[in-house]
Structure 1
Amino acid sequence: MAQRRTYADLHAEALARYPEGRTSGGVSVDDIVQLKRQNTGDTHLDIAREMARVMRADMAAYDADASKFTQSLGCWSGFHAQQMIKSVKRLRGTAKGTYVYLSGWMVAGLRNRWGHLPDQSMHEKTAVADLIEEIYTSLRQADEVALNDLFKDLRAATTEAIAAIDGFETHVVPIIADIDAGFGNEHATYLLAKELIKAGACALQIENQVSDAKQCGHQDGKVTVPREDFIETLRACRLAFEELGVDDGVIVARTDSLGAGLTQKVPVSARPGDLASDYVKWLDTEQITEANPIREGEMALYQGGEFVKPRRLPNGLFPFKAGTGRARVIEDCIASLNEGGADLLWIETDTPNVDEIAGMVAEIREKAPGAKLTYSNSPSFNWTLNLRKQVRAQWIAEGRIAEGDYPAGSALMKPDFDATDLGLEAEARLRAFQTDIAARAGVFHNLITLPTFHLTAKSMDDLSRGYFGEDKMLAYVATVQREEIRRGISAVKHQREVGSDLGDSFKEMVGGARALKAGGSANTMNQFAAE
């Protein structure tokens, strides 16, 4: 957040207005100062501007030192985001380098008025903007709750408390917001982008799929758009940022071409080597011969000195040649950076393989030096199986083990292999994966798209099978409450977490001794007082 005015400045200003220490209506100067300090004073558009500057500074830091990559978790509620940032601050003492990822998949699956639906742009356009608003409301309230506690301390230890108030670090962090494939044409993309930015998004992630045929990046049946069309959506996002004064807004251009074998449209080429011809050259074509003549309603292309016809499916879509996904990804990325003005790339892959990503990035950087990525550490990957397979293949190639020492297929998932040399090596590579991909493959931002979806499912299963099974209340106490207390998770005091103490403080400000407060001696939250 922007630099806040100090306690001393606010106090001096209030005293200058009210030298008696109170307003004519009896409001204390100290209370005025507290509310002014707790109030961030920012609109969510102001937040977008400030968080864009934060991201730009982080990107520059990463360029200088690849160990300074950033991370996020996908959150589908403001409370998830709030608890994530609180946890990071407890762990590190700072939330710097931590973002929130807002996944279109989770909005479609969990924040959808039509029920749980797949990641196919099957949710209301406004749902993502609404969630951004909710997340920033929750993060700002976390600031208010924490500062309210610091102002309580101010009454007891002035010097230390003032330093803590002035040095307080906000819970507000950048949000990378998924705008899917733009929800329509370039104008629709621009209008929606403005709503997301006004809600607080400083970074927009947009993909090169056809909007009305959009699929999850890890499903089959993906259909890409010609590069000129995608560049127009990138420009639409940039114009939205510029119009709203978010000059440092970040655009993440995602390519799904590695797993997308279809296109809906054959673009018109104006000259050899332009974006259209570079896209069309990968189409799966057939020679026109006497045995395979051009027929009524078919299309012909002139390629390599002869006429050919692109193969067309019964649904009217055109397939690409098999095995061309990697080459198309590299061309997509170069065009997005050099022609579309994207700031970051996102290459959707089918497995988590550092060598594969690093190889593609090396080729991209030949024509777009300094290219940086956002990478999806996706729950759609079977991480255990993939990493164990990679270790097995490498060790066999190096002669360290024989083919029969470990099974080749899904049997590698068995817990029998957890404590083996191969299992432990795979665990070590998992621990180092994000660091490696940041150093070797230009990944500035590592995210997990759907962690809170899976965490909620697992946590509810953990609790339910104990609570409705043999353990009853022990299941809740052992798996939830006791861990909250011992880890210092503030949500154990659930009344305080949602603002009960804020209400008490305000009642005191306006009512003094007459205030009817919730936090008195009979409040059971007192059972969770710090030792």
Structure 2
Amino acid sequence: MSTYANEIKTAAALCESNGNSWDAINPESVARMRLQNQFKTGIDIARYTADIMRKDMDAYDQDTSKYTQSLGCWHGFIGQQKMISIKKHFEGNTDRRYLYLSGWMVAALRSEFGPLPDQSMHEKTSVAALIEELYTFLRQADARELGGLFRELDAAREAGDEVKAKAIQGKIDNHVTHVVPIIADIDAGFGNAEATYLLAKKMIEAGACCIQIENQVSDEKQCGHQDGKVTVPHEDFLAKIRAVRYAFLELGVDNGVIVARTDSLGAGLTKQIAVTNEPGDLGDQYNSFLDCEEVDAADLSNGDVIINREGKLLRPKRLASNLFQFRKGTGEERCILDSVTSLQNGADLIWIETEKPHVRQIGAMMDEIRKQVPDAKLVYNNSPSFNWTLNFRQQVFDAWKEEGKDVSAYDRANLMSAEYDNSELSQAADEKIRTFQADAAREAGIFHHLITLPTYHTAALSTDNLAKEYFGEKGMLGYVEGVQRKEIRQGIACVKHQNMAGSDMGDDHKEYFAGDAALKAAGKDNTMNQFG
């Protein structure tokens, strides 16, 4: 790693080699600007963050307590603030803490059509654009933090405090970047395998080291927690996994990570009957889950689709939508087959979309998967689509009842009620929620826990509270008490919003470019000075 002093020496040599015409260029200013722009391209970011993910995957294989986490983002500012907060609260350490780019939030909040459901109707280019935006804000967070250290260094030098100056220079040399891996949602690929490849390239060029793709039909795509999901035969899905891998390899991100997501647990439909060449092959296994009835050739109707299995003529049940349905109760078996097949054909991690957060359910599927792929690791959606309070209270209720414990004081169907909030059952459920990620990492092979839409909900909640108070009796006190006073006391950087927007960095650059003639914003009349 290049040190601050070495960067200055390198810049000084460059300036000297260009003669008198560069006399006005300050080598130390050049060094500062270079350190504030560590990553020159999205490919640089993708390679750097892919190495981080691979290291974390290896660490998890050795110790399941070292699982990773992320929160979903829909704007660069949101991602930036998460990483600033993480560094503030965890001693400057970003280890095993990523960002998640949610296709749901891109559709709901970033489409030119306005809010859309999670059905791949939004502009696919908006996904790559958001990745680039996120990393622009993360890089700006680096520049801002380093800029603050440079100003502290200048102040220490002016005060003649060499000890403090040396300590600050050590902080500069050991600066931890805000740039972390982003797990990026490519939905079902937005078209055929070629379309998937083209979009994957754009995402990687923007900085994505990890792309998550799901096994739904692209033009029938549904949110994983809604009804009507339609899956594709394995060979179709594997072609898209290979397309993403080729995109990584073409761009020189050899360590790129692919997450293969299966929606089969909640998907009861398929658009296609898989091609099969012999009994037991992958296509035959996919077709074996179809809901069929045995028919005689004489009983066939016009347009019937028939498959031959072991000498029997079977008619898959076809809906008016021209979709075929799977047999009920086969979801877990299909998830296991999907996961094993994906891992054996190029995917690095799997994602099983479930209808509830339940360690034993997830663990049972992972146990079967690991019989065939021992190092299988799962990415899991700790989704806001789950009612976590009700689910875990019911899980505790059911466990207690099975143990023979008296649960007569509780109404299982009404456990969400606030009347139970301070009960023994509620406390037990909350403890299970608190330890869910660690428990599932240990018992169910979950390497990465994410929440898809957290800031969508936090923005709605905080805005509701502010609107209620500001437009109500509290007036301006609603903002001051509920927002600004908390910002000041919690050390939220955004209380100095001019600084967050780059004003101080702009002043630095003005001084580099114009010297004493620079007209700077951070003078005595800047009201940001009120915040210390």
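Every number here is computed from the coordinates shown, using simple stated rules; none is lab data. Only a predicted model underlies this, so the values are computations on that prediction, with no experimental measurement involved. Cβ atoms are built from the backbone, for glycine too; each structure is taken alone.
Some notes on this structure:
- For distance in nm of label points 7 Å out along Cα→Cβ at positions 370 and 458, the highest value in the series 1, 2 is held by structure 1.
- Structure responsible for 4.3, with distance in nm of label points 7 Å out along Cα→Cβ at positions 130 and 474 calculated and labels 1, 2 on offer: 1
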